[in-house]
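Read-outs: derived from the displayed coordinates by stated rules, not from any lab. Bear in mind that the values here come from a model prediction, so they are computed numbers and not experimental data.
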Structure 1
Amino acid sequence: MTDPHVADHEQEAGRPSTSLLSRINAPIARAGMYLSVAGLLVIVTIVFYQVFGRYVLNSSPTWTENLALVLILYVTLVGAAVGVRDAGHIGMDSLLVMLPDRLREKVELVIHVLVALFGVAMVYNGWILGASVGTVHIPNLGFPEVVRYVPLVASGVLIVSFSIEHIIALLRGEEVVPSWN
C-alpha cells in the first residue's frame, strides 16, 4: 500500500521542468558527463602508458603523473556538478519521504540553497587560489598551475546554475529531468 502523500507529491513533481534554465542546463550537463567519461578514459590510457614505460621500457615518462592528476580534477569536479543536477549527490531521501508535502518542499529548497552557496564558495575560493599561483608552472607539463583551479571555478558555476534550476522547478511544481534520460 502506498502512502497517499508520496503519491500526490510524485504526481505533482512528475512534470518535467520547462524553464529556459532547464533547456540550457540539460545539454551542458550531458556534455559534462561525456567529457568526464572521455577524461576518465584518457586517465586510464595515461596511467597504462606510465606503467608500460616503467616496467617494460625501464624509462618512465615524466609528464604522465602530473597530467593524470590534473585530469582527475577535471573529471571529478565536472562529474560532481553533473551529479548535483541529476540529483546524484548525497541526500536524505528516506527522511524527506516521511515529511509532509509542504515541509518536504521547504527542506528541499533549503538543501538546494545550501548547495548553491557551496558552489559560490567553490567559485570564490577557486578564483583566489588560482590567482595566487598564476605565474607558477606545473613541472614537466609547462602548463601554468592555474589549470588546476579552472575546474573548481567551472564546477562551482555549474553547481550554482544547477541548484537554481532545481529551486525554480520546485517553486513551479516541476521536476528536473536527469541529463542521462
Structure 2
Amino acid sequence: MATDTAVRHLPERHLPGDARIDTAPMVRVNQAGEYGAARIYAGQLAVMGRRSRVSGEIRHMAAQEQRHLIAFDALMTRRGVRPTIFSPVWHVAGYALGAATALLGPKAAMAATVAVETVIDQHYGEQAEALAGGADPELAAMVDDFRADEVAHRDTAASHSGENGFPLMQAIIRAGCRTAIAVAKRV
C-alpha cells in the first residue's frame, strides 16, 4: 500500500463554478518565484564574490532559496504540474537583476532583496489564507515554512540597506515581481 507522500497527484481539473481550490497555479508560480530568487542571488554573488560584507548573508539566503526550489520542483513532478513557459525569461531576468543591483553596491543588492521579499511575503500570505481551510495541507506547510525564510531574508536585507533604500528601484522591482507572479500563474 502506497503512503500519502508516494501518491502521484494528477493535475486538478475543475468545472466552472466549482468552489474547490485549484492548487496547480500556486505550485507553478511558487516554483517560478523560487527559481527567479535563486537566479537573483546567483547574479549578486557573481558580481560581489566572497569579499563583500554581505556575501555571507547572500550565500545563506541563496542556499535557502535552493532548498525551496528543490522542494517545489519535486512537488511539480509528483503532481504533474507544468512549469511556466517563461522559465527562460526568469533565468535571464533574475540573474540580470541580481548582477545589476550588485554592481550598484551591497546596499542596492540588499534593497532589491527587501523589495522582492516584501512581495513574496504578501504573495505567500495570500496563499496561506486560501489554503487555511485544509484544502492542501502539504502545500500549506511548504508555504508557511518558506514564507518564514522569506521574511527573514527581507529583515536581514533591511538591516544592511535600510528599509527604504533606493525607493524608485524598489518600486520598479516590486511591480516587476507582481507582474511575474500574475504571468506565472497563468502561463
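Computed quantities for the displayed model
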quantity	calculated
Which of 1, 2 yields 1.31 [Cα Rg over 2.2 N^0.38 Å, for residues 72-151 alone, calculated]	2
Which entry (1, 2) yields the derived value 50 for percent of Cα pairs over 24 Å apart	1
Read-out relative contact order in percent (Cα under 8 Å, 6 or more apart), computed value 34, structure in 1, 2	1
